[in-house]
Structure P
Amino acid sequence: MINLKEKPYYLKDEEINWVQATLKSMSEEEKLGQLFCLITYSDQQDLRQLANKYKPGGLMCRPMPAEQVVNAVKILQENSRIPMLISANLEKGGTGIAEEGTFMGSQMQVAATDEDEMAYKLGTVCGTEGSAVGANWAFAPIIDIDYNFRNPITNTRTLGSDPDRVRRMGVQYVKGVQEQGVAASIKHFPGDGMDERDQHLVASINSMSCEEWDNTYGAAYKACIEAGALTVMAGHILQPSYTRKYNPEIKDSDILPASLSQELITKLLKEQLGFQGLVVTDASTMAGMTIPMSREKAVPQAIAAGCDMFLFTKNLEEDYEYMRKGIETGIITKERLEDALTRILGVKAALKLPGKQAQGELSPDYETALRNIGTKQHKAWARECADKAITIVKEEMGVLPVTPSRYKKVLFYDIESQQGVAYSVRAGVAEKFKELLEKEGFDIDVFKPASGFEGLFNRYEDIPNKYDLIIYLANMATKSNQTTVRIEWAQPMGANVPVYMEVVPTIFISVENPYHLIDVPRVKTYINTYSSSDEVLEALVEKLSGRSEFKGKSPVDVFCGMWDTRL
């Protein structure tokens, strides 16, 4: 039995009475619906019907204009007998839900400041701005550990590869966001960042031994649980060592990702680590969840294994029916269903949602919301984070500072990946940075590859004779459904590869992926910024010009374990 008076709920008697009375009063349809957290991309969907017909326990908002968020939340909460959990990927700031919000910085940018307080400020920004538009659940912090530089999805979304820093900063985010009345969801249990594959495309593997896991990922989860994290997100990640520990006879083919694994969710997370809060699956639309078993089996199996909420659906009607059958046939036992519902209602009570509903305070006011997002204080913190995070990894003696009096004529190489849907690269970063340099007084030419083939290139000496400095800016962000984050050089024959480093001073700047040295190992001056916001670009120019010092400390092995990247 869950003790709702203890961590992480700390409910009073009247709040416990609400949980018990609500559970007792729920219809079978309401019980079914509470297990689901659905999704919206705007306020244009028929959200009223969604709330009335399907009665979901929660809903996730993708980033949209603040007015649309407020409208969506208003419709949902006013048409729900049981108040809803409203979630968002509040990983980098208020922009995770409202487009007008503050982009504080990627988690790796925050980590590069090496100040735990910056993680607390990130949580505070996410909680304050999320709650301003009606959110009460942050799918953050990410406490994955970025051990594998080839992983195409963790990268700057993590707090780096030092498990101690991940643990400390993860705890600070949890404290910051939950002080603002927004539940944290530490993710992606049991921990991404070891495999080089993406859970959107395949179930990945955390291959640590039990002891290694305990000292790294386990320590981070234990610390965040002790700090009072209300929820955990289960990833589509296998942890074979712990699965075999709890089930020694299991066949390799039967080892399941955490989102479907009774060994990992019930035994490891809930029993061994003592987590009593709510467990939600990662997006059930990911291939990592749909590959191991049929959809009909996977939907109820997630709840039977110990997850309490099911994130998204492939097909709304079909997945609801699969879950219903799982309850009717006993795949989800009566005891497991009641336990899941108690945890869901317990989190809602811990967030004071029933009282807010009774007072008519669940629906945010648009004008009030605007006054609490993108505030001067939060923007100041974003500038502070940028100033303290930008990291100079390698510096050629005498190259800096970069001023027009030293380097009037600059050749600029822009390397930008295509925009995607999720975790997409920000468009126009290279042009914005170029404009900032031009304001400083530089005369800049943007490199364009010649159309010739072997033997027909321009003269090698044309570049050193014409340019004083070469600057590369790489803007290649991680995103789902992407298997690598590597530079694809221009034709013909890698026309934009850095080949003039010995004759023209060359600076390579990455505003997103910190691992580009694997592709430009001998570049002599290399800088990571970890994000591409205006605050970051402006701070970058200040540092290049010598008006501000580089303060960041790399949270990862930017040299990718290679000796030539250090040259």
Structure Q
Amino acid sequence: MASITINGKTIKVKNGTTILSAATSIGIRIPTLCFIEEINEIGFCRICVVEVEGEQDLVSSCNTEIKNGMVIETDSKKVIESRTNTLQLLAGKHRFDCWKCPKDGMCEFYDILKEYDILFEEFGPGIGRKDELIIGTGISMDQTKCILCKKCVAVCSEVVTANVLKFRDDDGMNPFVSPTIGLNFDETGCIFCGQCVKVCPTGTLFETDHIGRVNAMIRDPKKLVVVQIAPSVKTAIGEEFGYEIGTPIKEVEGKMFKALKLLGFDQITDVGWGADLTVLEEGTELINRLQNGGKLPLFTSCCPAWVRYAELYEPEYLENLSTTKSPHIAQGSLIKHYYAPKYLNKKPEEVYVVSIMPCTAKKYEIDCPGHEVDDIRDVDAVITVRELAKMIKRKGLDFKNLEDYVPESPLAKFTGAGVIFGAAGGVTEGALRTVSELLDNKPLEKLNYKFTRGSDLRDSKGVIKETTIKIGGNKLNIAVVHGGAAIKEMFKRLKTGKKKYHFIEFMECPGGCVNGGGMPLVRDLPMHEVIKKRTEALHRYDSEDLPLRKSHENPSVLKAYEEFLVKPNSEEAHKYCHTHFTQKEYRNE
């Protein structure tokens, strides 16, 4: 232990603790712009500098360890002057068109400029370090807003492991951050997970906007606009309107549905239904592979960022991927080709499907080959949780005081198994509830699988969890993998061939969809705590609020098979609910 003094207060802290961590532990806030614990502790932005007695220069608090006897001032005149000068320099290279910034009131840079009374007119509006807009189908980049914090670079390298974003300082006077120079995101190895968007302290990185196209279709009298909402969206939409993280889903779900109705959507459905459908298709696919010598292990295909990762970096394993479309894609297909013609008297081409998703990669996914039937796209637009919140706010809706609304569509009926798809391990647990009963021919006594729950996520880089389960006389080795670094490690294990796996769930974002790139931004709580609270909300909804918890007991899904799909993995099911994967090319340094 070491004894130090911070702002006149003497405390004892463990050796190896940083000044920033020590100050935070006693409620002293030191501002940062580039810091991400254990991921980006580089002291590059120079905003977190403090004064240490006996040191001639200010030191960065985020990566300077305490020493016994240290006397530290976090807001001395020298410190404030340094931060002010640094902020002025950063602001001089930043374009301030805040009224149209995608950050929409959650800009860390703007807030810290206000805190330190930086006067914009002293240096003009700024044109940015580079006047370039780099567009991608999932995420985009406005380089006029970059402040060189390097957060996105660190996350892309350490968490996602795609290494797409690079800090470029060949010209020492004009450094910048970008993917491969001259290429857009689709041409690089970007997987569109959006984790870089979530850590960006400005509006430099953002989800590619779909609000405009959705509003245009809502206004089009010739189109029937159907919206579908992913389960994890319900864990977070309330955060945008003042609800606590982890608020029970039942407290916000009805208000969200009412907001969607008031926004002008003609029909409201729920992707929990599509998740139940996916369990039956993917579960049957697993059973077929186990019984008929198919390619194992079976990899899940619900996460488009993970699928793109496989297509880019591990194409030799594409045969392992389940051919089942992700839940919202399969549901979009059935909305257009089954539900609308049979129940709404609409042709597929007259229907416009919008998915509300926690994920920026879903924007990319809807344009992928194999996600159309008879040349009609399964899903037409994807709105993130942040975009949905913008739409609600721009409409002037008082979310908290909206009356609850219950959608009438049969495609809004779902089980607990479909709900937990939103958390890491949920796809596996939902599938096992069905596969176990189908193979063992008896009801499950316990529906919760302990190994799929509890993320064990502390550093936000990812987790691998494994177990062996006996089902239908077979011992199945199963793994749940979430986070890019964990995915990379799992492929190392697979290539050694030391262990035979039968089923592996992959999720690119640490914690799964509850931590997707399109979810609300959170500043004041460690991400592993956010993931835990949102995950608990999903599990509570599954175990306490829903009468049915097994996908194969969803009467609405069973009716779709009876009326349209015949049975899981049938020829009809393959036409509407399955896809294919191909190796993707990319250029990168």
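Laboratory data are not the source of any read-out in this text; all were calculated from the coordinates shown. In this text, all values refer to a predicted model and were calculated from it rather than measured experimentally. Cβ atoms are built from the backbone, for glycine too; each structure is taken alone.
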Read-out mean count of other Cβ atoms within 10 Å over residues 379-386, computed value 20.8, structure in P, Q: P
Structure responsible for 78, 57, 47, with Cα extents along the principal axes in Å calculated and labels P, Q on offer: Q
semi-axes √(5λ) of the Cα gyration tensor in Å, for residues 403-442 alone from the coordinates reads 26, 14, 6; which among P, Q: Q
Which of P, Q yields 22, 16, 9 [semi-axes √(5λ) of the Cα gyration tensor in Å, for residues 243-322 alone, calculated]: P
Ranking P, Q by distance in nm of label points 7 Å out along Cα→Cβ at positions 107 and 219, the structure that comes out highest: Q
